[in-house]
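Some structures are shown below for you to check.
Every read-out reported here was derived from the displayed coordinates using simple, explicitly stated rules and does not represent laboratory data. The model shown is predicted, which means the values in this text are computed figures rather than measured ones. Cβ atoms are built from the backbone, for glycine too; each structure is taken alone.
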Structure I
Amino acid sequence: MGQSDREPLPPPDPGLPPGQRAQRGWPALYYGSVPRFNRLTWDLQVFGATASAEKHSWDFAAFTALPRATVHGDLHCVTKFSVLGNEWTGVPAAALLDLAPPAPGVTHVMAWAEYGYSANLPLDVFADGRTLLATHRDGEALTAEHGFPVRLIVPGLYAWKGPKWLRAVEYMRADRRGFWEERGYHNLADPWREQRYSHQEEPGDGPLR
């Protein structure tokens, strides 16, 4: 069969960023071990450059009473699989900003998770209406392997920017690289631009090393 006789390849899925493939199911990937949850000691904190100059915190009961919303967003893993059509439910990041306002001059946040894992985000990305402190996916509570009791969901970025087992949000007046960004991942993590690794960064994409 000659080249001209072959059937053309199907076009890529328009819902997939370049280099990604649609994944059946939802693989559980994480660094280290799954933390144990204790509702008596668990809390979520906001600290750093807050408007009040004080730390804010919610225990598990108070956190579950915060305003909730549902958003739809795909999950794109830097390892090149994408889980499409997810329905996430949880606390909007914008609601957290209303309850614990940042001080003037805050430009970025650092999302902190169990074991010291962290991911940095511009403040406007964190404040976006689709950024969510998610507790449920498709109507079901997150499992421990997928981040129970809460994980950060940032649908427009690669999934490492949304840490599982979220415990705190730090307000920052300057950008600072998080856990994977310090280990060679791109500071901005836009899947539509395939911003996977730090060697792809252009001037202004991130803080100096």
Structure II
Amino acid sequence: MLATAALTFAQSGLARVLRPGDVTVDATAGNGHDTLFLARRTAPGGVVHCFDVQAEALARTGSLLARAGLADAARLHACGHERLREVLPADVCGRVRAVVFNLGFLPGGPGGDAAVVTRPETTLAALAAAQAVLAPDGLVAVVCYTGHAGGLEEAAAVATWCAGLDFAAWRAARYELANKPGDAIIAWLLERAAGKKTATG
């Protein structure tokens, strides 16, 4: 699958920074695959906070974790990712090792609503919230799928936001298959420099 190239890029960066016991965030739970990846990488003792507005997404995520014996490794939050800063326990803010976004809609099977998509305004608010809770040397991974309505606009908004990050405090890398046919899939890795703070975090 062409999507796996972007996912591999994101996961390889995440694997480099994740450690057992880390606190992480899956900002778009979806089918739970990112949550499972984070849970496995931070076991034992890690906690993944998962956000999604669709009950079906949280149900799929919980079921996947249960089958893997990692149900206790996640906290499921039935709300939008733009609220992650207010929902996360106060004692984890500034200690979150990684935040993961897969932007688009809930794919595959019955129960998901393809009309429910991530949107630029809430995604940018969630990215700002991720900045505020991230640990030094923490990582934000964003995979933008552009094939849904509004996907290109959202990807452009994310690109503009990433380009505006303070270079003294952040490194922003972009990965895209330039010759991929059809709709683009773009991955971003955003790394906070050790000990650096920004105006929003």
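Values as computed for the structure displayed
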item: Which entry (I, II) yields the derived value 0.50 for FRET efficiency 1/(1 + (r/R0)^6) of positions 88 and 176 (r between Cβ atoms, R0 = 30 Å, to 0.05); result: II
item: When percent of Cα pairs over 16 Å apart, for residues 80-119 alone is computed for each of I, II, the largest belongs to; result: I
item: Structure responsible for -10500, with helix-only ellipticity at 222 nm (-39500 (n - 2.57) for each DSSP H run of 4 or more, over all residues; to 500) calculated and labels I, II on offer; result: II
item: Which of I, II yields 1.00 [FRET efficiency 1/(1 + (r/R0)^6) of positions 152 and 168 (r between Cβ atoms, R0 = 35 Å, to 0.05), calculated]; result: I
item: If semi-axes √(5λ) of the Cα gyration tensor in Å is computed and equals 32, 21, 15, the structure in I, II; result: I
item: Origin of the value 6.8, where mean projected area of the Cα convex hull in nm², for residues 16-135 alone was derived from one of I, II; result: II
item: Of the structures I, II, the one that 0.65 was derived from, the read-out being FRET efficiency 1/(1 + (r/R0)^6) of positions 144 and 192 (r between Cβ atoms, R0 = 35 Å, to 0.05); result: I
item: FRET efficiency 1/(1 + (r/R0)^6) of positions 48 and 160 (r between Cβ atoms, R0 = 25 Å, to 0.05) - highest-scoring structure of I, II; result: I
